[in-house]
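In C-alpha cells below, several structures.
No value in this document is a laboratory result; all are computed from the given coordinates. Bear in mind the structure is a predicted one, so any value in this text is a computation, not a measurement. Cβ atoms are built from the backbone, for glycine too; each structure is taken alone.
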Structure I
Amino acid sequence: MMRTGFHARLRAGGVALAAALLVLALESAMVLPAQGTTVVDDYTSLSLEQLMAIPVYSAAKREQKTSEAPSSVTVVTSQDVRAHGWRTLSELLRSVPGIYVSNTRTYGSVGVRGFERSGDFGGRVLLLVNGHRMNDPLYDSAATVEDFILDLDLIDRVEIVRGPGSTLYGTNAFFAVINVITKRADQFEGFEASGEIGTFDAARGRLTFGTRGDDGSETVLSASGFTSDGKAEVYMPRYDGDPVGFDGRLRGGDGESATRYMGSHRRGGLTIEGFYVGRDKDTPPSYGTVYYLPRHTFDARAFVEARYEHALSAKATLAARLYYDWYKYVGTYQYDLEDPDFPEFLVNKDFSQSESVGGELQLSLKPASGHAATVGLEYRDNYRQLMQNYNVDPRYYWLDIDPATQIFGLYAQDEYRPSDRLGVTAGLRYDHYDSFGEAVSPRLALVYGLDAATTLKLLYGEAFRAPNANEFYYEEEGVVKRNPDLKPEEIVTYELVCERQFGPNWRGSLAGFLNRATDMIDQLYDENDGMYYFDNSSMDIKARGFELQTDGQLGKSTRVGASYSYTKTEDEATGEVLEFAPEHLFKVNLIAPLLPEAVLAGVEVQYVSDRFNTNDRGYKGHWLVNATLFSHRWKDRWEASLSAYNLFEAEYDRDVIGDFEILQDGRVLRAKVSLRF
C-alpha cells in the first residue's frame with residue numbers, strides 16, 4: 001500500500017518551491033544562459049550533417065564540435081526520445097554504444113565498457129542536469145528510472161562523454177559524464193500537456209508552460225505525475241517452496257508513483273532554476289524481510305541553482321553559480337525475529353537526508369593565438385549527511401550519525417591549436433576532502449585531422465571516485481566498523497579514436513580503449529572480530545576492448561544507427577572475469593516514415609551477452625526489441641504515439657539482489673497523446 005501523506009506534503013513543497021523560484025526570477029535584473037547557448041527548435045528538420053555541426057559543451061566546459069572534443073561523445077536528442085518512446089533515462093542510456101543498464105525493480109544502475117559492480121547505483125558515472133551534479137553525497141547514486149528528477153519530455157539533448165572526466169568535474173566522473181540539457185521556452189510556445197496509459201495500469205500526465213518575454217527573458221514551468229500498479233506478481237525463485245506451500249510469487253508488491261516539478265527563468269546572463277522529484281516504490285523482499293508483508297521506499301531529490309555569465313572582454317568570460325541541494329530516503333521493512341521479547345513483526349526504518357550548498361567560479365580565456373583555456377574553482381559543503389537505521393517499536397537506533405564533508409577543487413585546462421588540423425588539450429584538477437585528503441586528476445588529448453573527413457584522437461586520462469558518506473562514516477555497533485583509512489578509487493585510461501564522415505549523410509567511428517582501475521571500494525568481513533567494514537580492494541581491474549559505430553540518413557526522414565562493443569574485463573593478477581561484465585553489446589536504431597508527413601516508426605534492437613557473477617547468477621544473454629509509432633504534429637497542436645517494449649518478450653530474466661533473483665518485465669505497451677495550446 002502506498003503511503004501518500006508524507007508524499008503529499010512534499011508535493012505541496014514542490015509547488016511552493018516552483019512559485020518562489022518564479023518570483024525570484026521575475027524580480028531579478030541580471031541574467032544567465034544554459035549549459036551551452038545553442039538552441040535547436042526542431043531536430044527533425046536537420047540533416048545528419050547539420051546535427052553533427054551542433055556543438056557539445058560537456059567534454060570541455062565550453063562549446064566545440066564533436067570532432068574537436070577531447071573525448072568520445074554521443075549526443076541523444078529530443079527527436080530520439082520521441083521516436084523511441086523512452087520513458088526513463090535508463091531506457092535512453094541503454095541505446096548508447098558501450099553502455100548497459102540494470103534494474104532491481106527499485107533502483108537502476110548503469111554499466112560502462114564492461115564495468116558495473118554489484119550494489120552500485122551509478123556512482124562511477126557522473127550525472128548532470130544542465131551541468132548540475134545529481135549524484136547524491138550519501139550513496140553516490142545517479143537516479144535513472146522513475147527517481148530521476150526530470151520528465152523526459154523536457155529533455156532537449158543528452159551529451160554522453162565516455163572516459164574519465166575528473167579533470168573538470170572531480171569525483172564520480174570515473175567512466176563517463178552524462179549531461180542532460182533541458183528545453184528552452186521557445187521549444188514549448190505556450191502550454192503543452194501530455195497524457196499516457198499503459199500496461200500494469202500505468203498512467204502519466206504532464207503540464208508545461210514556456211514563454212519568452214519582449215525583453216528576451218524566458219520562463220519554463222512544468223509539473224508531472226506517474227503511477228503504476230507494477231507487475232501483478234513477481235516470481236522470486238529463492239522463496240519457491242520456502243516456507244512450505246509458498247509458490248515464490250510475490251503479489252501486489254510492485255506499485256510505484258512519482259511527482260516532478262521544475263521551474264526556470266532566464267534573463268540576459270542569469271538563469272535561476274529549481275527541480276524536484278519524489279518517488280514512492282513498493283519493493284521486493286530483501287535482507288531477511290518477511291516476504292508477504294509490504295516493504296516500501298521513498299526517495300526525493302531537489303535543488304535550486306543560480307548561474308551567471310558575463311563577458312569581461314572579447315577574450316575572457318566569467319561564469320559563476322551558487323546552489324542548494326537536498327536529498328531524502330526513507331525505507332520501511334518488516335522482520336520476524338521469532339523472539340518473544342519483540343513484536344511478532346518488527347518494523348525497521350532506514351532514514352537518510354542530506355543538504356548541501358556550494359558554488360563555482362569559472363574563467364574562460366583566449367590568452368594567446370590558438371589557445372582556449374578554462375580555469376575554475378569549486379566549493380561544496382555537505383553540511384548535513386544524516387543516516388539512521390532504527391526499530392520503530394521498541395525504538396532502538398542501530399545507526400544514528402550526521403557527519404559533514406567539505407570539498408574544495410581547483411582545475412585548469414588549455415586547448416592549443418598550432419594548426420587547423422592539430423589540437424592539443426592538457427588539463428589538471430586538484431581536489432581536497434576533509435575526510436580522506438587529496439586527489440589529483442590529469443588529462444592529455446591529441447586531436448588530429450587527417451583530412452576534411454577523418455579525425456584521429458589519442459586520449460589519456462586519470463579519474464577518481466571519493467568514498468561517499470555511507471562508505472566513509474557508516475558505523476553500526478557490533479555489525480559494521482568504520483575505516484578512517486579508506487582511500488578514493490582510481491582509474492587510468494588510454495583510448496585511440498578514429499572518426500570519419502562518409503559524405504553528407506553517413507559517419508562512423510572506431511575506438512579502442514584500455515582502462516586500469518585500482519583501490520576499488522568493497523565491503524569486507526573481518527573474521528577476527530566478526531564485523532563488516534569498507535576497504536580498498538587489492539584487485540587491479542583491467543578492461544580492454546573496442547567500439548564500432550555508424551549512423552546515417554536515407555532520404556529526408558529515415559535515419560539508422562548501429563554499434564558493436566567488445567570488452568574484456570578481468571582481474572589483472574588472476575585473469576578472472578569481472579562480475580556482471582558483458583563481452584558483447586550490439587545495437588541498432590531505426591527511424592523511418594510509414595505514412596509520409598504523417599506517421600513514423602522508431603525501432604531499436606539490442607543484444608547483451610551473458611552477465612554473471614562467480615555464482616553463475618545474473619542476466620542471461622538476450623535480444624531486446626522495442627518499437628514505437630509516432631505522428632508528426634497535427635495542425636501544429638496534436639501528437640500521438642504507441643509503443644511496445646520488449647516486443648517479443650525476451651527473458652532477460654534474473655537480476656541479482658543479494659541472493660534473490662527477480663524476473664524482469666515481459667511485453668509492455670504504452671499509448672500517449674500530447675497537445676499544445
Structure II
Amino acid sequence: MSKKLLTDTISTAKKIVKEKLPRRTTAIVGLAAIIGTTLWAAQSIYGQKSPKVTMQAYLDHWESGNYEKMYQLLHPNDRKEVSKKAFIQQHQDIAKKLEQEKIRFKMHSGEEESPTIRYQTTIDSKSVGPIQFNSRGKLAENEEGKWLVDWTPSMILPGLTENDQVKVETVSGLRGEIRTKDGKGLAVNKGKIIIGTVPAEIKDRQAFLKQVSSLLNIKPQEIRAKMKKAKPFEYVQLGSLPVEKRDAINQALKIEGVSIRNETERHYPQGSLTAHITGFVNPLTSEQVKEWKDQGYQKGDVVGRAGLEKYQQETLGGKPGIRIVITGADGKEKRVIGTRSPQNGKDIRVTIDLSMQRRLYNSLRGDVGAFVALHPKTGAVLGAVSMPSYDPNTFVKGISEKEYKQNIGSITNRFVHTYTPGSTMKPLTAAIGLETGKLKPSTTYDTRSGKWQKDSSWGGYYVRRVDHPDVPVDLQKAMAWSDNIYFARVGLNIGPETFKKQLQKFGFEDKLPFALPVKNATFSNSGKFDSEILLADTAYGQGQLQVSPLFWSSVFTVFTNDGDMLQPQLLLPENQDSVKPKVWRENVVSPKNARKTYEIMKGVVTTPGGSGNDLKTSGVELAMKTGTAELKKSYDDPDPMELGWLATISGKKGSEPDLLTISMVNDVHDRNGSHYLYPQIKKMLKERY
C-alpha cells in the first residue's frame with residue numbers, strides 16, 4: 001500500500017471515531033477495527049507481502065465473478081501483455097461455454113510463503129455436471145515488495161495457452177427408428193462410411209485431390225475449399241459411401257491421407273409413400289441453429305425438420321452428449337475438460353397399415369389433395385396421405401432455407417391443413433338439428449324452385465341446389481340428394497348461438513390432440529355468425545367453414561360411437577400392437593341421434609337417386625356423404641375452383657364398421673366433382689370385403 005493511501009486511511013478513520021465514538025476505550029477499539037478493515041480491503045486489491053493472502057483474495061474475487069478486481073491483482077508485467085478488456089472477456093467466454101453456474105476453489109495447506117500456490121478448482125457446469133481439476137498459480141513481487149499474480153491462461157483451465165481455443169462439441173446418440181406394428185421400417189438408421197482427412201497428414205496433395213475426387217465424384221476444387229476452411233490438424237469430412245460399397249471403401253483405404261469413420265445415416269425405406277408421416281431430418285444450418293440452441297444442439301447436428309421426425313424429436317432424438325475440449329492453434333485436440341454421454345433415442349411404432357397407405361397413395365397419384373383412413377371404433381390411423389409427396393431421402397444431407405421454400409408445395413401436409421368441406425358438413429347439421437329439437441326426420445321443405453332466400457333483405461343472394469326429383473324433401477331425401485336449400489333452412493332454424501355452441505362441442509376452434517400438429521377447425525373468421533347468409537351457407541358446408549381431413553375423420557367417429565368423438569391415434573403404446581379408443585369429446589350428441597344420423601348416411605347409398613348409389617357394393621354396409629366445395633372468387637363466379645370431398649364409413653354386412661375414410665381432391669371441376677374418387681373407393685370396397 002502506498003504511503004499516501006495509508007495516511008489518508010488513518011486520517012479518515014480518526015475523523016469517524018471522533019464524530020461517532022466519544023468514549024476513549026470504544027474509540028481505540030473502533031479505530032483499530034476501521035483501520036484493519038480498510039487495510040484489508042486495500043491489500044486485497046493491491047496485493048500483500050504474503051503470496052497466499054494475495055492468491056486467496058484473487059480466488060475470492062473469481063468466485064464472486066469480479067473479474068475487474070482480479071485484473072487489479074495481476075503483476076504489472078502481465079497487465080502489459082493482456083488488456084483488462086481481453087482478460088475479462090476470456091473469463092466470461094469460457095464460463096459461458098462451460099455453462100458455468102458456480103465456481104469454487106480450495107487452496108492446499110502448507111504453502112504460505114511459496115511463490116507457487118496449488119489449489120483445487122470445482123466448476124458446476126449445467127451442461128456436463130461438476131468439473132474438478134488441480135491448478136497452480138504463480139506470484140511475483142512488484143517494485144514495492146508486494147506479491148501479485150503472475151498470470152497465465154492455464155490458471156483458467158489446465159494446459160490452456162494463449163492461442164488455444166475452448167470448444168464445445170455435441171455427440172449424437174443413436175436416433176430412434178419409426179416402424180409399423182409388424183416391424184416394417186419407415187425411418188431407420190443405415191450405416192455409412194465417412195471419408196475424411198486431416199490436412200496436415202497429406203503428403204502429396206495433388207494425388208490426394210485426384211483420387212478422392214474420382215472416388216466420391218466431386219470436383220477437386222470443392223475438396224480443396226473444405227480443407228482450406230479447416231486447421232492443419234482438424235478432421236475434415238469430405239463425403240460418404242454406403243456400407244455395401246465394399247470395393248469403393250477398400251479403394252479409399254489405399255489413398256494416402258484418407259481417414260474413414262463409421263457412422264449412421266437416416267434412411268426412409270418407403271420414400272414418398274409415408275413422407276408426410278415421417279417427415280425428414282437434416283443437419284442444422286447456421287440459420288436454423290438458433291431455434292434449437294436451448295436444447296443443446298449446434299450447427300451440423302441432425303434434427304427433425306418435418307413430420308414425426310420433427311414433432312417427436314425429443315423421443316426419437318434422445319439427448320445429445322457434450323465434449324468440452326481444448327484445441328491448439330493447429331486445430332489438434334489437446335485436452336478434454338468435461339463430457340456428458342449422449343442418451344439414445346427411443347423407437348416409435350405407428351398404427352399405419354402399409355397396404356392401406358399404398359392404396360390411398362395410388363388413388364391420389366398425380367393429384368393435389370389428401371386421404372385419411374382410420375378405424376371408426378378405435379381411432380387408429382390406418383393410412384394418411386398428402387399429395388403431391390416428396391422423397392425424404394433427398395433432404396437428409398441438408399438443404400438451405402431457399403431450397404426448403406422451393407419444395408414447400410410438396411412438403412405441405414394437406415391432411416392436417418384446413419379447407420372448405422362442402423356438403424360433407426350436412427351430417428353434422430342434421431345431427432345438431434336432431435339434438436337441439438329443431439329438426440325431425442319428417443321435417444319437409446319445398447325446394448322445387450331450385451333457389452331460395454329467406455326474404456328480400458338478402459338482396460340478390462340465393463341459396464341454390466343441384467337438380468333432383470321435383471318433390472318436397474324430408475331429411476333422408478335431402479341427405480341423399482344433397483339439397484343445399486334444405487340444410488340452409490335447418491341452419492337458420494337452429495339459430496346462430498345454438499349452432500355455434502354445438503359446433504364447439506364437435507371440437508371446432510379447439511386443438512385436436514395428435515402426434516402431429518393439426519390446424520384448428522373454424523366456422524367463421526370472426527368467431528361468430530355475422531349474418532343470416534353466413535349461417536345458412538355454413539349449414540350446407542360453404543361460408544367460411546374450414547376443416548382438415550384428419551379432424552373431419554375424427555368428427556365422423558361420433559356417428560359410430562354413440563355420440564362420443566374419438567381422438568385419432570397414430571402412435572402405438574409401448575409393447576402393444578393396437579390402440580384402445582380414446583374419447584376426445586363425450587356426448588357430442590345423444591346415442592339415439594348419432595345412430596339416426598348414421599342410418600341417414602346409409603340412405604345416401606340406398607335411396608333412389610342418391611349421390612352414393614354408384615358405390616353400392618355386394619356384402620358391404622356403407623354410410624357416406626359427398627361434398628363439392630366451391631371456392632368462388634365472387635358470388636357470380638361462373639367457373640370456380642372445386643374441391644371434391646368424400647366421407648365413407650364401411651364394414652362387412654352384419655358386422656361393425658371397420659373403416660372410415662375422408663378424401664379431398666383439388667380442382668375436380670369438369671372431373672366428375674365429388675364423384676371423382678368413386679372408382680378407387682369402389683375397388684377398395686370390393687377387395688377389402
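For which of the structures I, II does the calculation of mean count of other Cβ atoms within 10 Å over residues 210-217 return 15.9?
Value 15.9 for mean count of other Cβ atoms within 10 Å over residues 210-217 corresponds to II out of I, II.
When helix-only ellipticity at 222 nm (-39500 (n - 2.57) for each DSSP H run of 4 or more, over all residues; to 500) is calculated, the result is -2000; to which of the structures I, II does this value belong?
Derived from I, not from the others.
Can you tell which of I, II yields 1.00 when FRET efficiency 1/(1 + (r/R0)^6) of positions 58 and 362 (r between Cβ atoms, R0 = 25 Å, to 0.05) is derived from it?
On the way: I: 1.00; II: 0.00.
Structure of origin is I.
From which structure (I, II) was Rg/Rh (Cα atoms, Kirkwood Rh) calculated, if the value obtained is 1.19? Can you show the working numbers first?
Numbers: I: 0.94; II: 1.19.
Derived from the structure labelled II.
Just checking, which of I, II has the largest value of distance in nm of label points 7 Å out along Cα→Cβ at positions 122 and 602?
That would be structure II.
Looking just at distance in nm of label points 7 Å out along Cα→Cβ at positions 234 and 466, which of the labels I, II belongs to the structure with the highest value? Walk me through the intermediate numbers first.
Numbers: I: 3.3; II: 6.5.
Ranking I, II on distance in nm of label points 7 Å out along Cα→Cβ at positions 234 and 466, first place is II.
With FRET efficiency 1/(1 + (r/R0)^6) of positions 186 and 306 (r between Cβ atoms, R0 = 25 Å, to 0.05) as the yardstick, tell me which of I, II scores highest.
Top value of FRET efficiency 1/(1 + (r/R0)^6) of positions 186 and 306 (r between Cβ atoms, R0 = 25 Å, to 0.05) goes to structure II.
Taking Cα extents along the principal axes in Å, for residues 66-257 alone from the coordinates of each of I, II, which one would give 73, 51, 30?
It must be structure II, since only it matches.
When FRET efficiency 1/(1 + (r/R0)^6) of positions 386 and 578 (r between Cβ atoms, R0 = 41 Å, to 0.05) is calculated for each of the structures I, II, which structure yields the highest value?
Looking at the calculated values, the largest one is II.
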